[in-house]
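These are the structures, in structure tokens.
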Structure 1
Amino acid sequence: MKSITVFCGSSLGSDDVFKEQATLLGQTLAKQNIQLVYGGADVGLMGAVAEGALNSGGKVVGVLPYFLQSKEIAHKQLTELILVETMHERKTKMNDLCNGVIVLPGGYGTLEEFFEMITWAQLGLHRKPIAVLNIDGFYDDLIKLVQTMVDKGFLKQINRDMLLIGDNVDELLEKMRNYKAPTVGKWIYKDEV
């Protein structure tokens, strides 16, 4: 993998482990010569993952909508900062620039970005691995909900299995390298429920 998009919070969260793991992810990507693509801000976990990569000699591309440039404080030391008009254009550009996606803890925006990327994968719009770094069990309840979607007939198991989950950066990257996208479509028919 040459380039990974990371979606994460513009806040640091309530536990130091979130910042530590975001920084470690950035450092690991840089050491493995994987370009980081992220939301372009200098705050929260976004800033931590970027600093981790930059301080380890990595390439970092930020994608930031103009209207968030002042609110999220655009990072000024990036390899490249791409300014776009809309949030949707931001996600599209971040998808275009990467070979895979990693999701760190975050709020509504992070979840929206994550679900759009996994939905695009489910629909066959891309075949990239989508991974969740489940720091300190942050996504445990979401993982349970996704399994409930399978149990209740709203999601096929093969589509659930598209979601790569891990709590260790190196192991998660290895899962991403070994990922094979499913060839089965997303649609669930009456006779399958």
Structure 2
Amino acid sequence: NGNIDLNAFQDYAFLDNWNKENHGNIKAIARTTLNPIRLYTKKGYKSVKDLPKGAQIAIPNDAVNESRSLVALQSAGLIKLKKDVAEKTPTDITKNSKKLKIKLVDSSQTARSLGSVDAAFVNNDFVLAAGLKFKSAIYVEPVNKSSKQWINVIAAKPNYKKNKAKYAAYKEIIKGYHQKKVKQLIKKYSDNTSMAAWNLKLK
């Protein structure tokens, strides 16, 4: 609404979804970080292979993270999904050999749900507050060419290039962010769970 010039919190998928739902046209102008999501449990399972038949899995209920979590479950070999659907929901599961039960929960509550489900995807922002350790995750979303949509970005109004002074300031901010030192600090303060994405090569 014009209160700020830039933000740096959403990924491409979130931004695209927000623009669609709000008839917006906010633009991504630079990449920041990639933060793979993780699956946690308090049931003693050591890996996704240990999850029993009928296991209940909590995933965030917002459209973007819901789809992301389901794709991660597919990457883990637990389910298969329809290929022609952009934002996937549990109804798009085509194969579920372990008969996993998907429970949709607000993203801020997935960690809290660990006491009543077999496993849950917990967004990185909530991990430490929930008393979890990043390294205790039983599955980490793989980083590959499909990860582009999950890269976080700096975003601005679409006409950001028209004001030359603002545009010059934006470029300085991006230049300040895209430094080797910042890359090292992202790694350090995220306990190696996030990575700088501005020059990340995805295979």
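Every number here is computed from the coordinates shown, using simple stated rules; none is lab data. Only a predicted model underlies this, so the values are computations on that prediction, with no experimental measurement involved. Cβ atoms are built from the backbone, for glycine too; each structure is taken alone.
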If helix-only ellipticity at 222 nm (-39500 (n - 2.57) for each DSSP H run of 4 or more, over all residues; to 500) is calculated for 1, 2, the one returning -12500 is structure 1
When relative contact order in percent (Cα under 8 Å, 6 or more apart) is calculated for structures 1, 2, the one with the largest value is 2
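Work out which structure the value 18, 13, 12 belongs to, where semi-axes √(5λ) of the Cα gyration tensor in Å, for residues 66-105 alone was derived from one of 1, 2.
Working: 1: 18, 13, 12; 2: 14, 12, 9.
The structure behind it is 1.
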Matching 0.55 (FRET efficiency 1/(1 + (r/R0)^6) of positions 138 and 178 (r between Cβ atoms, R0 = 35 Å, to 0.05), computed) against labels 1, 2 points to structure 2
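Assign the value 25.8, calculated as mean count of other Cβ atoms within 10 Å over residues 34-41, to the correct structure from 1, 2. Walk me through the intermediate numbers first.
Details: 1: 25.8; 2: 21.6.
Among 1, 2, the structure yielding 25.8 for mean count of other Cβ atoms within 10 Å over residues 34-41 is 1.
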Structures 1, 2 compared on distance in nm of label points 7 Å out along Cα→Cβ at positions 2 and 162: the greatest is 1
Kirkwood radius over Cα pairs in Å: greatest across 1, 2 for structure 2
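Among the shown structures 1, 2, from which was the value 24.5 of mean count of other Cβ atoms within 10 Å over residues 98-105 calculated?
1
Match the computed value 19.6 of mean count of other Cβ atoms within 10 Å over residues 10-17 to one of the structures 1, 2, and report its label. Walk me through the numbers on the way to the answer.
Values: 1: 14.2; 2: 19.6.
Going through each structure in turn, the value belongs to 2.
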